[in-house]
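Where a number appears in this text, it was derived from the coordinates with a stated rule and is not lab data. Since the model is a prediction, treat every value here as computed from it, not as a measurement. Cβ atoms are built from the backbone, for glycine too; each structure is taken alone.
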Structure I
Amino acid sequence: MTGPLASARARTTGRPGAVVTGIGLVTPVGRKPAEVFDALAAGRSGIRALPEEHAAHGWLTAAGVAPPLDGREVLPPTETRCVDRFVLLALAAADDALADAGLVVGRDADPHRTAVVLATGGGGLETFEQQSHRRLERGRPGVSPYLLPGMLSNMATARVAIKHGIRGFSSAIVTACAAGAQAVAEGLRLIRAGDADVVVCGGSESSLHPTIAAAFTNARALSSGWEDPAQASRPFDARRNGFVLGEGSAVLVLERAEHADARGAAGYADLTGWGASTDAHHPTMPRPDGAGAADAMRGALADAGLAPADIGYVNAHGTGTRLGDAAESAALRAVFGEHGPAVSSTKGATGHLLGAAGALEAAVTALAVARRTLPPTVNLTDPDPACALDHVRGAARSAPLRAALSNAFAFGGHNLSLVFGPASTRSDRRA
């Protein structure tokens, strides 16, 4: 990162981070943090063909499908039919994250000093589409009066705040596939600014329905031609031919370390820095040289007060697209040199969760720091020479980490990088 922003950010090095005390996940490879990380470390894929009863069956040849979720698990039965699936996924992940942190708002944290920031790429598109069909069939009377509170992009944030009595700052982030990571960065900003002691942050996405499948298929963005769906997502591989859609939610509980210590909570990892940039290049394509992505990574390192050599692992955005993987690889080489840190993309196992992807991969990176284990990239059998990096493939690696980086890049040219290090609480934890 160059210019006045970089200079200002460089002067703030050494600022306190925020500790990750809770993680809640609803993903194609499981729900509990330990279950998810164990699956990723073992190289188990959650990508499969959709069952015949699924609305997108026949529209998607492969998808990262989250476990079944009964809406009554998170809301009263009378309310579940009025709420889009992306909201239900977010509620489930947030409930689990707060339980994992051992934190009850109002008992362990001041409701007015607790914030919630959740992200989504599309919000309640499935609900909107269903109601549009009802309007076409039945006219105005066919549209539910609960359409807007059921599908607006801020409703995951609102529902989590309502359910848990969170009365501090709240917001929704919609920067496409960088949104989940940006929500986590916003959590760090709130804690550093003294505006919150606790932030519930992350992302949620429910995108496995026919219209989204048709749009990405017609754009030739999705992987195709694989007899085994589990082989379709191939980040950095020479045979990659597109990404695989996934669904799910990931929520992190961030706290001031002093707040966590005061209640005896242990941390997985510290979030110590963030960096952001905009490509200003094209609505869907990254800069081929990865300059925008490199700016975000350099900004994150400066914010954390670290040098490139301090990073031992990068959880890459790595979607499996030709242009995206090559551009990110160029960016990584520009920042870290030809002999940089170990790199993997867990999208090979989960697919691309769009607005939730950055939050999921932030959680995975925090777990990698806690577990001292680097998960491999699934299906990376023949690395593309254009993506020459120190790839973790075939098997997980054991590696104590001083710091690790998580990348998230998006349509529109949004770039976000997050830096994690060992937990600064009195005690740490491994999932």
Structure II
Amino acid sequence: MIDLRLLRDDPDRVRASQRLRGESTEVVDELLRADEARRSATQRFEAMRAEQKSLSKQVPKAAGDERAALLARTKELAAEVKAAEAETTAADEALRQAHLAVPNVVQEGVPAGGEDDFVVLREVGDIPAIDNPKDHLEIGEALRAIDTERGAKVSGSRFYFLTGVGALLQLGLLQMAIAQAVEHGFTPSITPSLVKPESMEGTGFLGAHASEVYRLEADDLYLVGTSEVPLAAYHSNEIIDLEGGPERFAGWSSCYRREAGSYGKDVRGILRVHQFDKVEMFSFCRPEEAADEHLRLLAMEEEMLAKVEIPYRVIDVAAGDLGSSASRKFDCEAWVPSQGRYREVTSTSNCTTFQARRLNIRYRDADGKPQTAATLNGTLATTRWLIPILENHQQPDGSVRVPKALQPYVGGRGILEPSR
């Protein structure tokens, strides 16, 4: 949720953010109206309650006609107080719904526009010269590393098996990510794959992205699409200690996405699938530290990409493609030779106080007063990374070179040979 003080003090800034996102400003005006209605209802209720308390003190001291009049007013006021309380409750809920409908305020400098309006910040690494590059699925099948045919037989489309060196590559990649995170002071975490509705809503995934989420109706639980969700909810309804700086986690989890609306898109291989594994970084910090923490997470992602020796570019994502929780997002896109273009492999978002306000996560400032914390997230490694690793390191004889940093995590193998 956005800060209501910002809304009241500078509604034009919130409207400008909506326009940058390409979304309606009406939700801002609806929130202003709901905020005013809630405050008016609360004032009326409190005034009536104050009168009710005053009368209750006067009745025992009164007699005769005065007492009768006070009792009559007390009875009349009781009904008015009950009605005012109901009005306040309704106004609170209306405000909550209007508040949930407004996405985070976009940071200054974020490009305007949608998915294709990003700004390239830098390109890193040399694009390999590969004649007639094979795609990751052809390579993976030759290595007996990826089996989408049996994945579809067992579970349906967009499922797969990673077998042999494919399983070792994924496990090694994620272990390397965890090792790097621990080296940089992150707490490693194995997170739940199922969460309560309030956890999913608190992180902003039940708005525009609700169609992407798997729900277990019988249990009223959701399968997470990223460990960002359980990590964000880890400190829900708590006051956390940030005296020593940001609190950082690296969560390893299986992730599930319905891929609704992507019918016929990226159906080959393991680029867009229903289940994958991921190591996700998550930080809690003071709001004034969030911008620097965002750059720290991006640097962590680039360090991992350098270790697997693949060319990539960093983009500043446009406002219309941020998602509701992020105020700014940087993506790293790896070069995919078979497609002759860059594809997203990491994303890091600064969510400022948006998620923490929904989840009631606070810290104490220098005066000991509770304040809303900031949250940030960033991908450190995921199944999708196997695509650029296999494709960029393919050799003319069909083998695949294993990046030096990854070799210790795959049994010391320097070359992966196709099955004969």
Worksheet entry | Structure responsible for 4, 18, 27, 22, 13, 7, 4, 3, 2, 1, 0, with P(r) over Cα pairs in 10 Å bins from 0, in percent calculated and labels I, II on offer | II
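Relative contact order in percent (Cα under 8 Å, 6 or more apart) computed as 20: which structure among I, II?
On the way: I: 24; II: 20.
Going label by label, the one that fits is II.
If we compute Rg/Rh (Cα atoms, Kirkwood Rh), for residues 235-338 alone for structures I, II, which one ends up with the highest value?
I
Given that percent of Cα pairs over 19 Å apart, for residues 203-258 alone, derived from a single structure, equals 46, which label among I, II identifies that structure? Before the final figure, lay out the partial values.
On the way: I: 46; II: 40.
That value comes from structure I.
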Item to complete: Taking 1.5 as the value of distance in nm of label points 7 Å out along Cα→Cβ at positions 27 and 323 derived from one of the structures shown (I, II), identify that structure.
Response: II
Response to the item:
The value -12500 for helix-only ellipticity at 222 nm (-39500 (n - 2.57) for each DSSP H run of 4 or more, over all residues; to 500), derived from one of I, II, belongs to structure II
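Can you tell which of I, II yields 1.3 when distance in nm of label points 7 Å out along Cα→Cβ at positions 99 and 363 is derived from it?
I
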